[in-house]
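Multiple structures are listed underneath, in structure tokens.
Nothing in this text is a laboratory measurement; each read-out follows from the coordinates by a stated rule. All values derive from a computational prediction rather than experimental measurement. Cβ atoms are built from the backbone, for glycine too; each structure is taken alone.
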Structure I
Amino acid sequence: MATLTLTSLTLKDFISSDIFSFETYSNIWKNETKISIDFSNEEDKNQCLKNNLQLINEELSWTQKNKDRIEELLIENDCIELAENWASGAHLLECADEECYVMEDGQKVSFPITSDDFCNSLYIESITIIFNDCKKPPLLQLFVLCNPDYFSGHFFWIDIDENKSLLFRGLNG
């Protein structure tokens with residue numbers, strides 16, 4: 001499988017934000033992903049962004065290259081079964097040869113949901129990169145959705161710490 005390379009962000013790519021320090025967009029896992037950077041404890045946010053731009057690009061590149069680790073985390077936390085439980089509450093398509101449901105977004109989901117189907121449905125809607133100290137590695141928060149939308153707009157929240165340990169924070173929304 002070919003690995004997609006992520007285009008490095010430059011200082012010009014970021015805009016100031018009312019909610020976070022800066023925001024931008026980048027293409028991650030073949031999807032436009034909102035990137036929010038938070039330097040909430042820092043006075044000179046522009047200098048912190050400049051000082052950490054390379055690290056931010058490295059964190060985004062790591063996320064791009066480690067989709068399989070995130071998929072494994074979700075599978076280990078029984079998210080395929082959770083998807084089937086949610087999807088089975090949708091409209092059952094009576095005329096289908098197999099068990100098939102129509103999701104709120106109009107997409108059809110056949111049962112059982114395979115791990116390939118589930119993993120191929122995943123995309124990162126947004127990433128928040130939180131710097132509690134401008135000179136220390138950040139915490140990443142990933143907000144992962146599915147297409148088809150098995151979970152009616154709800155998302156998986158995953159934290160990634162400075163050691164690249166993944167923490168599944170559950171289904172939210």
Structure II
Amino acid sequence: MNAAQNSLYWRRWAFVCRHNQWKWAKGRLSDEAVKDAGAHHQGVWNLANQIADQACRAPIAEDVRHACHILAFGRDVSHTDFTNSQFSRLLLLWGDEKRLPGLLVNPLHVRSLTYWDHPEMQQKESLIFSIKAAAPDAYIEQITQDVWGTAYWEDLDPSALLGLLRKIKGNRPLFQR
């Protein structure tokens with residue numbers, strides 16, 4: 001995780017806590033805390049309670065934060081060890097400060113729900129964005145025509161899109177945008 005991602009991680013965590021009124025005073029969670037606004041809230045709090053039960057105490061902020069990690073990845077991972085795809089998945093819960101508000105902020109946000117249930121769709125969109133930023137359309141279409149026999153490169157599956165991106169980046173000395 002780089003410095004910008006670390007900063008985003010803590011900003012988004014603070015925002016989710018404020019939005020859901022997850023405040024602790026003298027070790028007790030605020031009575032106004034949102035715990036059941038949707039399935040993802042309930043999942044986080046069920047996991048946080050399990051973590052706290054193992055320590056024989058009520059859930060603390062660390063338990064809730066790590067419960068978010070477990071819900072997103074199926075296991076606890078230190079935020080400093082996240083891969084880019086893990087961080088993207090966590091941001092589906094917390095929001096990315098751009099297009100996705102986060103399921104713990106807006107539990108019914110359609111794009112977030114879709115990406116949560118179908119992570120390959122988010123991966124494909126991210127690859128398309130990276131490809132568009134790497135080269136002009138004509139160059140991309142020429143490569144896809146030569147390699148995949150189609151100019152409709154956005155219809156390629158994620159593994160082919162990854163190959164296309166690598167090919168474009170590998171040819172970078174020949175082409176600068």
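Looking across I, II, the calculation of FRET efficiency 1/(1 + (r/R0)^6) of positions 22 and 118 (r between Cβ atoms, R0 = 30 Å, to 0.05) that yields 0.40 traces back to I.
Of the structures labelled I, II, one was used to calculate helix-only ellipticity at 222 nm (-39500 (n - 2.57) for each DSSP H run of 4 or more, over all residues; to 500), giving -19000. Name it. That value comes from structure II.
When distance in nm of label points 7 Å out along Cα→Cβ at positions 46 and 134 is computed across structures I, II, the figure 4.0 traces back to II. In this comparison of I, II, the computed figure 1.8 for distance in nm of label points 7 Å out along Cα→Cβ at positions 62 and 86 is attributed to II. Looking at structures I, II, which one was mean count of other Cβ atoms within 10 Å over residues 30-37 calculated from, given that it came out as 12.8? Working through the options, I get structure II. Source structure of the calculated read-out (relative contact order in percent (Cα under 8 Å, 6 or more apart), 19) within I, II: I. Taking FRET efficiency 1/(1 + (r/R0)^6) of positions 38 and 126 (r between Cβ atoms, R0 = 30 Å, to 0.05) as the measure, the highest value among I, II is held by I.
If mean count of other Cβ atoms within 10 Å over residues 54-61 comes out at 16.6 when worked out from the coordinates, which of I, II was used? Among I, II, the structure yielding 16.6 for mean count of other Cβ atoms within 10 Å over residues 54-61 is I. When percent of Cα pairs over 19 Å apart is calculated for each of structures I, II, structure II gives the greatest result.
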